[in-house]
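Since every read-out is calculated from the coordinates, none of them should be taken as a lab result. Just so you know, these numbers come straight off a predicted model, no measurement behind them. Cβ atoms are built from the backbone, for glycine too; each structure is taken alone.
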Structure P
């Protein structure tokens, strides 16, 4: 009974925090989406589900939707592969000091503000004076390009920056997962003659299933909500002809530039539904019913 009271006392502030800052805003957003809401107007008329009808036929929304899905799928895929590979290489070192050094190196970009690093990378992508164009032109003879101004390169350029900025988190998580695998499995595999590649695919990867499920879900949620780099690295809130427009940027533009809070809330609900669908699918695909 005492333990139950202690748990309730500890968890009550957490539940209140979630209620006030997560649950209530969702219902408020749903309510606002039913109005033609502009905070600068004295009267805001109830329009029912008109915003939902509008979003179903909005080509700008579908463009942002496609860009968002592309960004999330590509970024998440490369993130998982890179971080898992790097974590495996780091965990192969025997000395803890060397492993800690590499973890700190890869985690350093994660503590830097995305707005500041995004602005620096924007200068690096500059067509005339950017270091990236200078490098490709000097060593490979490739003509300078407007990486953030062309439809075929802007999303990939931002994906590269996003990977650089946040792979440190997942590297630490995968390192922790790999370090938690009992060494008995590897010792038995070595005795049976299994090589490093075989040990990775037959021992490390299967036993990282729980870690993989968590990392995949959190990475998907994070990338769906990405906003800073798209806002800082582009002009006009999405670039020319909306070539780099994603849903988070569309929500900001609709709410704070066009002052159409009702429609912005509708797009937010659509983004919430999209995140829930992808998260549920990822958890179903990585469902684990065993332990070691």
Structure Q
């Protein structure tokens, strides 16, 4: 199999959305999740919206690792949305928003009988131990004209940030230990460069169209600055099922707007080249290959 070169992204995707739209999304997410998580999710939303606007897909959509399904309440989408996750508590919440079911994608084909025109892996597939089985099952669930949009962390995401860069320069063993701890905490089974992901996808029935990076110096700075309280909220959610950020629903827009404007500032142009030092995630766009081809 010959690996095709991964093209650079278009000059800018920021033109696809107005500042007011991004601000509205930020306000919604800040009432639901920590700022660091909100920043990452809105970055993906901006990129997803850009691809959907430029090349619209109709028909049912499958969200792999949908969590509580909140992602689909932020922007308008009149398609039929389905979601899978292995967490019963997350699926219980997702069922209030989308069609959702507990499913281990590495063991079974999601929603047998439904063929999906678009499949979204929103930073979920790197958490599946048997990635080949998962990608193969998703191909079985896909229509012949389906598109896969897959967000996954880059291999060096944990080395970004000024502290890690300093450690990597003067104390690489410590930097690697910190990186390993971060990836272990987030249960990242798969951290590959774009060419390895391309090979995995094409071995399992998908044909990669393009790969871009998500990230910027601004978004990375803001993400890491607010990561400590996000860790605390993550632990609380494990116990209660909800982020404490939900209490922000009691606050008026004027109280949250300064934080929402920070998020808008950070994600105003989130698409970078896949090999950019600021890329903390890849967005890999692939299409269903005819069976027996890749």
Highest-scoring label, criterion being mean count of other Cβ atoms within 10 Å over residues 120-127, among P, Q: Q
Comparison of P, Q - label where Kirkwood radius over Cα pairs in Å is highest: P
Structures P, Q, by mean count of other Cβ atoms within 10 Å over residues 88-95: label with the highest value: Q
Computed -13000 for helix-only ellipticity at 222 nm (-39500 (n - 2.57) for each DSSP H run of 4 or more, over all residues; to 500) - originating structure among P, Q: Q
Distance in nm of label points 7 Å out along Cα→Cβ at positions 216 and 264 - highest-scoring structure of P, Q: P
Origin of the value 17.6, where mean count of other Cβ atoms within 10 Å over residues 128-135 was derived from one of P, Q: Q
